[in-house]
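*Asks:* Next come the structures, one after another.
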Structure I
């Protein structure tokens, strides 16, 4: 079986979020299970020269978008046993940054069109095009409306995976009509139209053969108005072709026993984890104290991640004799709040308004708790990393957080974390209080940490689910 992953980012080449972790790791597991899985990305200027210098030319062609004609090249390298293709177009992609440009509509229209045009010239004929998020929605749309009558493309199926429904790829109607030559019948409520604009994401939802998202709970949630981002009707209509498959974690890269970035390697050793805690407290200027519960927050500083809940009860959190460590950047109001909190409590709060993967790993390894009170969370990878490093998650029961964090029961001693149901600061505070109280009981705490560390969310099971879905798609039984 031949599957081509089409996406906008992948580790280790370029990353802004969890999407990159999925694209950089799932194809390898699929290959272990006998599927010829490959991936294709834009060749961004931000890709490390170490990888760019290893890329070899494969082919070249030009793509017409509206009145413009763009020359592009396809390059290839093999990484970790996975063949990786890169679409090169310097004007569109050789710049600092990945998203957020005024010409994003043209950039990803070109990328999608180029991938479809180049396929017949490759020595690899994919049966499934596995497209990810709004950047690749045009692949599904164009395949159905422009290419499906051509012999090469007739049997190709498309799977569209939603990693975050909140990012829709919205652009003015005229822009998309010019770029993709969209006929009026496709710019409707049953096509790619979304409240007067065009949505690349909706193109993927409407025109793909099947849809997945990254957790079972999120698959149910997005069919409701609260989580559906205005697309719940589309998703309910396609509910029989919608499935949630939980993301996995690559434990080779997130293993505290072999992670070179943390202070002291460890697995089940409390003493060595405490060494990491004391060293982190020292470098961040916090009071060095073995017994003070250290609560970590590593994420984007946006409302989705629950920052407004934290800001409402920060004083009460500190009133539990805790330390708080934040890492991330985002909305200015949250950045300002965290800086002010750290200024007021310099020995108790550390606000690191950056994203630094090395520091993130040190925080995972040092922290006792990992706070993730998200408004919504399609899957989440941070809570999985935290558990691997013995940092017990405290989460809101939504999306992948609900599917991966099982509330700890001190009587049965089952469960791997703490959770609360409603998006409410007092409920979050109650969950944190319960966690901190259990932290004082060394025997119970040891059991809980062991449960978290032994939780297995590797890619093997999700890859099997994708493999089975691919087979059903090709057999037409979906």
Structure II
């Protein structure tokens, strides 16, 4: 089957993240031919990237082949590649390398990239959790710092073992807690570093961690992070980043060779090529049915969409997935000559894990408004993410790794992989914001909101 040459209605989907995959699945039941385009042949399960970065999981357990996920969708084909440009008047996509894809309906779900908010040095020196390779790059880098320090324990207090995390949303909190646990393992691996200074410093311009959560969850997360040894600098942001230090807005200078940027995202620059108004964080303005006002055949979903509403929708997987499913409803209505109801976001709540045995869960009023934390919050987080993780082998591997970590306090995936650049995922190797297709829409939080919003 070649969907791009089918006489039936042709749909092109850009991006195989949560929004793009939801759209592909919803369209698989319609009499249309779908081409899903992504720069990778796999879907990244982004909520577990921090576990790849901190040696809990091997990289392959946080991804799954696209063709396997879509095996039952007979009318959906996968095309690996990047879009060079849109030819909107001709309803054609021009791919790098010279290929083209013609469409009748276009769904743009190219996700987001991290934004540096104009902070000098961040785009050159910071690591981000945007892709599998980026997560592996962080793991390689942290393990190398300990290897280097072990060769010269007397000089190990020069900041090479210290890590600064910018942003205290769920991504930053999860990274901080998991890195602190990894440090305990690496100290056992390198007993000569038992007395060396190794700090995790989290900076957050807001006055608390998890600032969009309720007061009880914020207090619990802050208390738990401090108890685990994470140094919190609340009410302070990053003013400048250099290769060997970070300057904070309060004038403090922290010697470090590792800055993890978890401070926010912005929509893919691909949206700028659509000729539509851009809103906050470069999001593309869309109608209540998620298509461009001037081009009803072009849908924009996920992190890229600025959908109507009193507030910007969170850039999380539940929003993207619900948008993708709505595209299927709109196409079904159009094909039958009916009108589709407007898209509405159904918030389920939010959750975050602080570390082994500690998590917070806040369900929305729609689901009873229940709020709890601690060990039960951690178990709830594990269960939900295990359910959403694609692929039975990935689920089994993740469950095995979590049990191994819980009972042995070991990190089985602490491997330095020499593939590619030794600083893979750092600085200029961030996901290119101009890239037409990213790994997908933002962070996956099966139960709601996330701090990773656009500037």
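*Asks:* I, II: which one has mean count of other Cβ atoms within 10 Å over residues 246-253, as calculated, at 19.0?
*Replies:* I
*Asks:* Tell me which structure, out of I, II, gives -9000 once helix-only ellipticity at 222 nm (-39500 (n - 2.57) for each DSSP H run of 4 or more, over all residues; to 500) is calculated.
*Replies:* II
*Asks:* Shifting gears a bit: Supply the structure label, taken from I, II, corresponding to mean count of other Cβ atoms within 10 Å over residues 310-317 with the calculated value 19.1.
*Replies:* Clearly, the read-out refers to II.
*Asks:* With relative contact order in percent (Cα under 8 Å, 6 or more apart) coming out at 12, pick the structure among I, II it was computed from.
*Replies:* I
*Asks:* One of I, II was used to compute distance in nm of label points 7 Å out along Cα→Cβ at positions 70 and 326, and the result was 3.7. Which label is that?
*Replies:* This value belongs to structure I.
Read the figures in this text as sums done on the coordinates, not as results from a lab. Keep in mind that what you see is a predicted model, and the values were worked out from it rather than measured. Cβ atoms are built from the backbone, for glycine too; each structure is taken alone.
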